[in-house]
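These are the structures in question, set out in turn.
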Structure P
Amino acid sequence: MATKATDERCAREIMETVPMVMRFIRKELRDQGALFLSLPQLRTLVYLDRCPGTDLSGVADHLGVTPATASAVVNRLVQQGLVNREAHPQKRRHVVLTLTRSGSQRLRHVRETACSLVKNVLADRSASELQKIMEGIALLGNVFKGVVTREDR
């Protein structure tokens with residue numbers, strides 16, 4: 001069983017490292033012109049890819065914004081042809097949101113570019129270091145899969 005000091009040190013390392021990796025990816029995507037979307041738009045596409053058929057309140061919860069703000073983000077994505085918005089078949093005041101083919105392609109392009117950027121950073125690491133990173137990431141993923149629902153991801 002881990003000690004309280006070890007738990008805290010591990011938590012601090014995660015809280016420092018994950019945002020640093022994400023800042024690197026966002027900066028590089030912007031610098032290379034691969035990110036034609038705002039961060040909330042990209043996060044919305046990722047969420048709709050994981051939870052197709054969700055509604056505006058699901059997007060708002062995921063982004064941590066008001067329904068009005070989520071609606072504005074979704075409207076821009078609809079205008080760009082990246083998201084379909086349809087009336088909910090049973091709930092009159094709800095809409096169903098899904099990615100369009102173009103939205104899926106755009107998201108796939110951004111993900112592939114991001115993976116390539118990370119791969120380039122990792123290229124100089126030894127096989128042993130890469131194995132440790134993969135094991136750590138897998139363990140971290142398994143820990144959080146138990147506490148985060150599909151809709152929260």
Structure Q
Amino acid sequence: MSREYPDYPRVGVGAVILHEDRVLLVRRGKAPSFGKWSLPGGLVELGETTREAIAREILEECGIKIRIVDVAGVLDRVVKDDAGRVRYHYVLVDYLAYPDSLDVEAGDDAAEAQWFEIGRLAELDTTQGLLDMIRRAVALRGGTRG
């Protein structure tokens with residue numbers, strides 16, 4: 001089934017991958033949000049848990065393995081066209097995670113993958129809700145560092 005104009009919502013996963021004062025972002029290589037910086041992630045496949053899906057997606061999109069901590073947040077992304085029809089509908093589960101490696105390489109749907117200082121994210125063209133989700137993950141991290 002197509003992701004565009006779906007019959008039902010798609011379940012997606014993302015990861016706020018933190019290392020010290022930096023976060024790993026990808027520039028979207030496909031719609032929706034083509035060209036914007038976002039959390040790496042993708043869709044959950046049939047039979048996969050959300051944790052399995054995010055580990056697979058990060059390996060495919062960024063070439064690294066991660067240590068998943070916990071859910072940072074859940075959000076709905078509904079995009080309508082000019083006629084009011086639902087063009088995209090995702091339920092997104094975003095996890096806090098730490099990298100096993102800092103050497104990333106964009107693959108799959110990502111045009112680029114890069115580490116950014118959290119304090120400089122407002123300078124980027126990002127997807128809606130990205131900064132809030134990163135704040136949630138940083139708060140969840142608390143005193144622990146990955």
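Just so it is clear, none of the values below were taken in a lab; they were calculated from the coordinates. Keep in mind it's a predicted model, so treat the numbers as computed, not measured. Cβ atoms are built from the backbone, for glycine too; each structure is taken alone.
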| Among P, Q, structure where distance in nm of label points 7 Å out along Cα→Cβ at positions 28 and 92 as derived comes to 5.1 | P
| task | For structures P, Q, calculate relative contact order in percent (Cα under 8 Å, 6 or more apart) and state which one comes out highest. | result | Q
| Origin of the value 3.9, where distance in nm of label points 7 Å out along Cα→Cβ at positions 12 and 60 was derived from one of P, Q | P
| request: Name the one structure among P, Q that mean count of other Cβ atoms within 10 Å over residues 76-83 of 10.8 was derived from. | output: Q
| request: Work out the source of 0.85 here, i.e. which of P, Q gives that when FRET efficiency 1/(1 + (r/R0)^6) of positions 52 and 132 (r between Cβ atoms, R0 = 35 Å, to 0.05) is computed. | output: Q
| remark: Ranked by distance in nm of label points 7 Å out along Cα→Cβ at positions 4 and 36, the structure on top of P, Q with the greatest value is P
| Among P, Q, structure where Rg and Dmax of the Cα atoms in Å as derived comes to 14.6, 47 | Q
| said: Quick check: -22500 is what I get for helix-only ellipticity at 222 nm (-39500 (n - 2.57) for each DSSP H run of 4 or more, over all residues; to 500), calculated from one of P, Q. Which structure matches? | reply: P
